[in-house]
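Scrolling down, you'll hit the structures one after another.
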Structure 1
Amino acid sequence: GANTMIPLFDGSLLRYVNLDSAASTPPLVRVQQAVDHFAPWYSSVHRGAGYKSRLSTHLYEHAREVVMRFTGANPSTHEVVFVRNTTEALNLLAHRIVLEPGELVLTTRMEHHSNLLPWYRTPHEFVELTPDGCIDLDDLERRLIAHKGKVRLVTASAASNVTGVLTDMHHVARLAHAHGALVAADVAQLAPHRPLSIGALGDPERIDILAFSGHKLYAPYGSGVLVAPATLFADGEPMLVGGGTVCLVTRSGVAWASGADLEEAGSPNVIGVVAMAAALEELMRYGMQRVAAHERELTRYTIKRLRAIPGITLYGPSWDALLAGTQDRLGVFSFNLEGHSYIEVSSVLANEWGVGVRSGCFCAHQYVAFLLGISDEDSAEARDRLVKGLPVDLPGMVRASIGLANTKDDIDRLIAGLQAVTQGDIRAQYIKTASGDLEPVGSTHEFAAHGERLL
């Protein structure tokens with residue numbers, strides 16, 4: 001889809017510029033080919049005697065080996081559990097982490113809701129942030145010391161979906177393991193952009209548990225992964241019960257399965273798993289270091305051009321260290337333009353410039369509120385108004401994020417659109433829809449009809 005032509009507000013056509021990879025990604029050509037090639041051979045996996053079933057089963061199980069290679073996990077010590085996405089993976093982790101009295105989980109204020117909301121159901125604390133929006137590792141250490149071995153799990157995002165900040169997860173691991181805690185990393189944002197290394201079981205810097213989604217790494221077919229120590233699935237009841245999760249069911253009771261089978265209830269998304277395996281294979285063939293080098297260069301180009309936009313506010317730590325080559329960071333840029341709402345900016349970019357960005361709070365309300373300087377009291381007041389059904393104008397940002405297919409030409413289009421907004425060169429008139437979006441008056445867009453023609 002890199003050369004897809006889309007209609008603008010006036011009906012003219014322009015090549016679409018996708019700067020929303022932090023949300024989701026289109027399939028790689030090789031991934032789409034793998035899906036098309038496999039589809040005629042698809043069948044139900046496990047226990048089927050037919051040729052197609054055995055072929056499908058082999059590919060499904062082979063995909064676990066691919067995930068192991070991509071993450072550096074050891075098949076003798078870890079399990080790969082296939083799920084729908086990172087959200088399900090982290091909910092599954094929360095189910096498997098059974099706390100003893102007095103134990104708790106540490107997460108952070110930087111997290112995507114996928115790694116935040118599951119822990120609201122358990123005793124937990126938030127590790128604070130530094131003033132510029134990074135995880136405060138000193139605060140993490142203070143909390144680990146204060147709880148005297150009662151922290152069961154430290155879980156954090158390896159890369160922020162709001163600012164692109166990279167967390168030193170191996171430093172986190174050293175601290176956590178020194179105090180007897182497991183470490184889980186949400187690598188949904190990191191996995192498509194940088195090499196992963198989970199580490200050996202006895203390594204104090206090892207990452208015990210990883211979670212990521214296929215749709216963020218060029219395989220948007222509804223599959224994700226939880227990589228975790230096999231001991232985590234040695235006993236207990238599954239989060240979802242049903243076909244495949246048992247060894248035997250009798251009138252008197254159930255003998256549960258173990259390992260990945262315990263948590264893969266029902267017929268799995270085989271095509272989604274095959275697509276994800278194909279994406280991982282293609283990324284490994286291309287080389288994650290090459291991916292990182294391309295995106296670092298484009299990130300430096302982008303931030304230099306963004307900084308020159310009048311009235312722009314960029315959120316998160318300063319980009320000076322990245323430009324100096326002393327710090328790594330993903331190409332995720334969250335900003336606002338003075339005098340223009342984030343909704344207006346994203347709408348103008350989409351409708352007049354053919355640039356797809358994202359706007360809002362990016363499923364990271366605590367982090368966005370922190371970066372915007374919104375107090376906990378004001379956040380609580382907004383929540384109370386929403387609960388009562390009263391209107392609330394939620395704050396937010398514009399986010400542009402790059403992927404493997406983006407080029408400097410894409411960034412130049414983004415900059416041209418932002419410059420036009422700052423200069424008041426907005427060609428369409430916009431009205432607010434019932435959903436709160438802005439749409440051009442008299443737009444020739446026909447999203448619904450276009451979409452339904454694809455079915």
Structure 2
Amino acid sequence: MAHKNIVLHADWIVPIVPANVCLQDHTLVIRENIIDDILPTSQWNPKNYEDQIEEIQLKDKILIPGLINSHTHAAMSLFANYADDVSLKDWLFDYIWPIENRLLSSNFVRDGTELAVAEMLLTGTTCFNDMYFFGEETARACIDAGIRSTIGMTIIDFSSNYGSSAEEYLRKGQIIHDKFKNHPLITTAFAPHAIYSVSESMLSKIAILAEELDVQIHMHINESNPEISKSLEETGNTPLQRLDRLNILTERLMAVHMVETREEDLEVLDSKGVNVVHCPTSNLKLGCGIMPLHKFKERGINICIGTDGSASNNSLNILSEVKLASLLAKGITKNGSILNAFEALEMATINAAKALGLSNQIGSLEKKKYADIVAISVNGIGSSPLFSPENQLVSKGGQNKVTDVWVNGKRLVKNCELVTLDIQSILNKAKLWESIVKETQ
């Protein structure tokens with residue numbers, strides 16, 4: 001789809017690449033769906049463009065790359081606040097899996113994904129890495145909204161309303177991959193749930209298929225101490241030792257949570273080029289602990305950030321996660337300089353793009369990359385005075401208002417309002433599902 005050339009005149013641009021740079025009074029040019037140029041506004045000349053152009057003044061706004069949520073379960077937005085103040089085991093076995101068994105359907109996933117996408121767009125997320133059932137519905141909702149996503153080919157040994165066996169989940173996942181493999185907004189990744197819920201034989205098969213299909217692997221790993229203890233008790237090996245033997249530990253892997261991490265784990269992860277996904281709010285809410293971000297950073301391991309699903313977070317605001325991750329790292333290490341603002345933002349941009357295998361397309365504001373762009377206002381109480389735009393973004397943790405969002409060159413949020421989604425319809429469906437959930441309790 002062709003788009004008119006769009007010219008964004010911003011007070012500040014934080015391109016992420018090159019690193020540690022904040023450009024003042026710069027202009028970004030979008031030609032169709034690609035970033036064509038970034039230059040000082042004083043050098044902008046419309047005569048250099050023969051085609052139709054639309055100039056947009058973004059005074060008191062910061063332009064950043066579209067944010068990437070590296071781990072979520074989008075449709076579970078319909079379970080936000082459903083199971084609070086309980087531990088991970090009780091949350092999963094006593095609340096989430098039982099309610100999913102009763103309510104999971106294609107309609108549930110479609111409506112829940114639309115609600116999640118609306119929240120993510122309004123808080124600056126332009127791409128998310130999803131793990132849930134009925135992936136085709138998630139993909140369709142994303143395409144209709146215009147947001148970018150990596151759809152998990154979710155695999156688990158338990159039966160659900162989506163499938164009766166791991167083999168059936170695998171077949172359905174491969175169908176999704178084939179159906180959307182050429183779509184500009186959709187990629188896929190294998191998404192085995194966890195070491196305790198997917199057999200070793202299936203994991204071994206996934207490792208082979210990931211190479212054949214050239215896709216990533218997205219998996220919960222070392223989320224809690226009981227996960228490791230159970231693995232040691234049953235097999236004599238830690239989850240990571242088992243996954244290494246099964247050839248899962250490669251640069252394709254996005255290891256989500258990694259709360260319980262030992263020194264020997266870090267060595268293996270580093271040597272294999274594994275990506276890790278930090279989900280601080282979810283891990284704190286469920287009492288799992290805190291991923292030692294500083295230890296991964298010291299070894300140069302690629303660190304991304306995710307909200308997890310709304311059921312274990314109650315929010316999909318990725319900048320809120322960036323702030324929390326930054327503060328936790330500083331508090332744990334008692335070192336205020338352990339993670340600067342640019343590095344914190346990298347976790348939700350270029351690091352995530354790298355982990356998804358998309359760093360040549362998104363994750364930074366560079367020429368020839370797709371125009372996934374977010375404008376954030378810093379004009380208001382709480383935003384002034386402004387000495388450091390990049391620190392403002394991190395320290396406010398999403399409090400600054402996202403005013404405009406472009407994905408693939410298409411404007412999806414305009415002056416704080418959704419362009420492609422009917423917010424009232426989405427809210428009406430959410431209220432209906434709220435009633436249904438209450439009735440099933």
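Derivation of every value follows stated rules applied to the coordinates shown; laboratory data play no part. Just so we're clear, the structure is a prediction, and the values are computed from it rather than from any experiment. Cβ atoms are built from the backbone, for glycine too; each structure is taken alone.
For the read-out mean count of other Cβ atoms within 10 Å over residues 41-48, a value of 14.5 was computed from one structure; give its label from 1, 2. Answer by label: 1. Given a computed value of 1.08 for Cα Rg over 2.2 N^0.38 Å, for residues 265-344 alone, which structure among 1, 2 does it belong to? Matching structure: 2. In this comparison of 1, 2, the computed figure 4, 19, 28, 26, 17, 6, 1, 0 for P(r) over Cα pairs in 10 Å bins from 0, in percent is attributed to 1.
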